[in-house]
1. Could you tell me which structure in P, Q was used to calculate distance in nm of label points 7 Å out along Cα→Cβ at positions 238 and 446 as 3.3?
2. Taking distance in nm of label points 7 Å out along Cα→Cβ at positions 126 and 302 from the coordinates of each of P, Q, which one would give 4.9?
3. Looking at structures P, Q, which one was helix-only ellipticity at 222 nm (-39500 (n - 2.57) for each DSSP H run of 4 or more, over all residues; to 500) calculated from, given that it came out as -500?
4. With mean projected area of the Cα convex hull in nm², for residues 38-309 alone computed per structure, which member of P, Q shows the largest figure?
5. To which of P, Q does the computed value 92, 46, 46 (Cα extents along the principal axes in Å) belong?
6. From which structure (P, Q) was distance in nm of label points 7 Å out along Cα→Cβ at positions 70 and 278 calculated, if the value obtained is 3.0?
7. Give the label, chosen from P, Q, of the structure having the highest value of relative contact order in percent (Cα under 8 Å, 6 or more apart).
Structure P
Amino acid sequence: MLRWTTLTFCLLLLGCTKDGFLEAPDARIRISADTLRFDTVFVTAGSTYRSFTLANDYDQKIRLNSVQLGGGNQSSFKLNFNGQAGSRFDNIVIEKKDSLYGWIQVNIDPSNNTLPFVVRDSILLEFNGKTQKIQLEAWGRNAHFLRQATLSQSQTWPDDKPYVILGSLTINPNATLTLLPGVDLYIHADAPILVKGRIQSLGQADSAQRVRIQGDRFDEPYRDLPAAWPGIFIQPGSSNNLFRYTIIRQAYQALVAEQGANAPNPVLKLEQCEIDNAYEAGLIGINSSIYAENCLFSNCGQNALLIGGGNYQFTHCTLASYANRYLDHQKPVLTLTNFNGNTANALQAQFRNCIFWGENGTVEDEVLLVKNPNAPYQVHFQNALWKMQSTVSLATTDQVINNQLPLFDSIQSSRNYYNFRLKSGSPAINSGIATGLTVDLDGRPRAVGLPDLGCYEKQ
């Protein structure tokens, strides 16, 4: 613990006692700000300061038992009072109708990849048996930081640095956000992406060139928790949204597309995408139009929820969920309805060369079909493998493999490891029909004539 050596703070600590100290349990220090943010993007290792004021508005002195950092000596922040820096100071006196000025310093190296993008701590004021807090927030790594951002004009984001979204990101009508290969997008817990215009995510097959969209925390247990951020919401009037070679993880609702079922172009197209570990749903379509090919929807509360009618085409997709320590598997991997509440609309859906599977949960039928008689309902499954105990009456089927294990390469739920490629001997191998797709989710070639079911082709 640092000792106070200056005359000023000696006087503060020893000052007149005849007035006594305020001991009321409901007394509060008036703080100049409840949150101190360091909004500078750090391009090299360095430090910067922010000041704050602790004010005593009462007619008696207040004794602070301690002023300390929640992270202690391990914090990236340092307190400073009257030229002395440290993580904790004890027995600080604020005179009646007086204020005490302090500073907070942060010193971080943005090239340190073990740091989170946003470094947080708090200053704890302990007095009269209670605690007041000042929240601290600084950028811990070099990145583009956007807080409550609205794009009114089209922008193209290169992969020079990661992008961190705080508060929200809104893409206005007539604006397009283009994500170039290799872009990493990290989203804070309070930050939905609202698409009123258009988003184009243009990843490439190479692992380093895929676009990644996920939560902004990497420390245990948060790095694998679902619902780390709200999701991407494609709003009515938006169309021609494209995600190619893109990985979307840890959202509450990863992708939501509303309306546009009768638009000339699909509202949303997914090519070689992975949507994983979403708490509520990986993909939600509400009377919308969605095309998906070579996509993996894995370990979500509901992998695909397509309701209220719409137009959907899925080709070479794998929808698979296994109960694990983060999510129970209690709902089918695919749900299709032609109604939403009291509103019914025509439904057209076609699934070719797809796998629908789940284990370790309570689900017996991994495809749920529900029809309102007041609107058309046309659903077709061609060359599929699924887990179904019930007889399917609301859809037409052709060459469907029922209740045979797909033999995924490796499923280790205890380690949170899932490899949905196919083992030798899988009934999904050579069980598809030609669709014109020449590559799989890995960007590797598909067999000519008799491709495999699902998003991966056995090589």
Structure Q
Amino acid sequence: MKPIQLISPVDGSIYAERTPLSPTEALAVVTRAKAAQKAWAARSLEDRIALVKAAVAKLNTMTDVVVEEIAWQMGRPTRYGGEFGGVNARTDYMASIAAKTLAPEMIEDSAQFRRYLAREAVGVVFIIAPWNYPYLTTINTLVPALIAGNSVVLKHASQTLLVGERIAEAFHAAGVPEDVFQNVVLDHATTERLIGARSFGFVNFTGSVGGGQAIERAAAGTFTPLGLELGGKDPGYVRQDANLDLAVDVLMDGAMYNAGQCCCGIERIYVHESLFDSFVEKSVAWVGQLKLGNPFDASTTLGPMAHKRFAQTVRDQTAEAIAKGAKPLLDPKKFADDGGAYLAPQILINVDHSMRVMKEESFGPVVGIMPVKNDAEAIALMNDSPYGLTASIWTEDYDTAAALGAQVETGTVFMNRADYLDPALTWTGVKDTGRGTSLSYLGFHSVTRPKSYHLKKAPK
């Protein structure tokens, strides 16, 4: 098998190299996972919760190593630490609702009948995790899957190969059986072969639309349930009654944090014409203070993109937009843009939806800003997208935000917030953003199946 190389965006070096499993070795992993799952599911819920929480606590002790490895693997500045705030919050919440969510729902318990609805583990859960938030995105499915009694096979992105190894190290050290949670390195062909062989009770994939389509094709005819979180082009809308300074601060952070490589990062903004000039001026000042550089430098606020080809996509979109009349407001020469993975941030005006930068996923530190005359125009533009993960509305009026949110084709509506994930609310999308859901009580439904019990007592 051809080795998979992890090329660091920091300096272009080979940071890690792993040989993927052969089809035979991969099948053996699935066999072990299936064999181990029954005993794991037979443990008490309290036991499984305790082990999972202990595993996450163990992961927290690896903070220094994890933060350094994340920087090397995908370029996030070390000043921002790891992802443990979100990891811990999501783990704690899912653990706290597990007993209630997984408890049988009694319909009748009489002298004649006991009828109830139960939920049982689907068996083996397969997680294909992305590189942009490598720990958070894994935890979203891993924690509820294990708590619910499933075994888990994790395949992490090639850009973050070491993350799966660290998670496995922590979970095994805490006492989660090795065959219950296995980290694997697979190539695309073997991955698709396993899915096509109906190896899993549930497959969760986070990645590109093309990747999601490949997963669907592999699963065709197997009836395997799929969770697919795919592309996004999340909009923000700043109404005339918005808190302007707050909107600028949060929306620009949402557009630029993690070098714009956030699942629900802000990629396009619509501003009421009365605030447009002020919003743009303040946004340029905000982004202009970012420092692009080596992620290990404490003063760096914007690291490299995860790979130079990702940066090139953004450069191409930006160049096309400028050629069509868009106006860039930031001088790349004022940033340490190397033409490779280190990409200068950019704000574009005079943009429209004929430009790829306003329609296609950019997943980088670029954002287009358009003026709008009213709510109707803003809603039309927000919905003019093949994607729908989150939408951010900026207003002082709760009722208006809710009413507008009902018209937006999206999975989550924010008011005066952006680029955030609440574990108590379901994480889902519409259109090409994918299918299925994670987190909240519905996250347990994804990794369990309903089962009905209709028990009639025999007459004496």
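1. For distance in nm of label points 7 Å out along Cα→Cβ at positions 238 and 446, the value 3.3 is produced by structure Q.
2. Going through each structure in turn, the value belongs to P.
3. Attributed to the structure labelled P.
4. Once mean projected area of the Cα convex hull in nm², for residues 38-309 alone is tallied for P, Q, the winner is Q.
5. P
6. So the calculation was done on P.
7. Structure Q gives the largest value of relative contact order in percent (Cα under 8 Å, 6 or more apart) among P, Q.
Any read-out appearing in this document is the output of simple, stated calculations on the displayed coordinates, not a laboratory observation. In this text, all values refer to a predicted model and were calculated from it rather than measured experimentally. Cβ atoms are built from the backbone, for glycine too; each structure is taken alone.
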